[in-house]
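> Structures given as structure tokens follow.
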Structure P
């Protein structure tokens, strides 16, 4: 029997934009058009990305060309602080993913192509909770990244048998 490790849905009370605007206002920061453009681009699709990839996407859009590199880095940091994005370090670079409205999950990371595969496992959460109970620890979450090679990279590494191999 095949297990389902897919991610479920999480109900949220506010849109990412409303949540970010509330966060900025609570810190007496302005809701600028550049911050809105970055937020809209980040939440226009669900992908893992780094700051350079986001900058490339923004540069491709005519309306977003006025967004500077420092503004992107500052806004990404604010989005993490606001609980909208989660940051992780992979291969020495900061990679971001949506946090707000997404369930707790873990990743498989291909060390060759940098692909990230998301999965959710109730068994892992049960092990986490059992270990926490044993140590009288109250977990608030966890992050697990399993490194290795994805199926495509494994296939690419296998070289075909050559006639000279048979000698």
Structure Q
């Protein structure tokens, strides 16, 4: 039976790299907000960034349900930073009878900072299409991220599993 996997973790913790590997392993489809945002707007969605992100997330929820109805499993890679976003996604899929699980990537603050520096260098040298993490984005992430409560995640992913390609996702 097709399922949806929510990928949760801070920016630059290896979510995208982990999701790509899991998609290959499970023959699933990856739906990524960042992929669409960066394709459509580059680094510059400006003040409309959050509004565009919300619209893309709503679209991708519907697309994930459609894919599952056709027997295709889906990974949603957009962080699920808040408890409310995780609850809402679970409720959306539960209402459609689609199994859903939460995979949470974990890492220490020291490793997180190292990955941010590495990603920023890769973005600056155009080796990666990702968001550069400036002070403003870092503060936003720190303010918004609500770690999942004990027992909320079906899978907890250790730091080494999220960053196999060398450029944090």
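Values in this text are rule-based calculations from the coordinates and carry no lab data. Worth saying up front: this structure is predicted, and the values here are computed from it rather than measured. Cβ atoms are built from the backbone, for glycine too; each structure is taken alone.
> Out of P, Q, choose the structure whose coordinates give distance in nm of label points 7 Å out along Cα→Cβ at positions 35 and 123 equal to 1.9 when calculated.
On the way: P: 4.4; Q: 1.9.
Computing distance in nm of label points 7 Å out along Cα→Cβ at positions 35 and 123 on every structure in P, Q gives 1.9 only for Q.
> Quick one: helix-only ellipticity at 222 nm (-39500 (n - 2.57) for each DSSP H run of 4 or more, over all residues; to 500) came out at -15000 when computed from one of P, Q, so which one is it? Could you put the intermediate results ahead of the total?
Values: P: -11500; Q: -15000.
Attributed to the structure labelled Q.
> The value 22 for relative contact order in percent (Cα under 8 Å, 6 or more apart) was derived from one model only; which of P, Q is it? List each step's numbers first, then the result.
Details: P: 22; Q: 40.
Only structure P yields this read-out.
> One of P, Q was used to compute mean projected area of the Cα convex hull in nm², and the answer was 9.4. Which one was it?
Values: P: 16.2; Q: 9.4.
Computing mean projected area of the Cα convex hull in nm² on every structure in P, Q gives 9.4 only for Q.
> One of P, Q was used to compute distance in nm of label points 7 Å out along Cα→Cβ at positions 91 and 107, and the answer was 3.2. Which one was it?
Q
> Matching task: 0.70 is the computed value of FRET efficiency 1/(1 + (r/R0)^6) of positions 99 and 115 (r between Cβ atoms, R0 = 35 Å, to 0.05). Pick the structure from P, Q. Can you show the working numbers first?
Details: P: 0.95; Q: 0.70.
Corresponding structure: Q.
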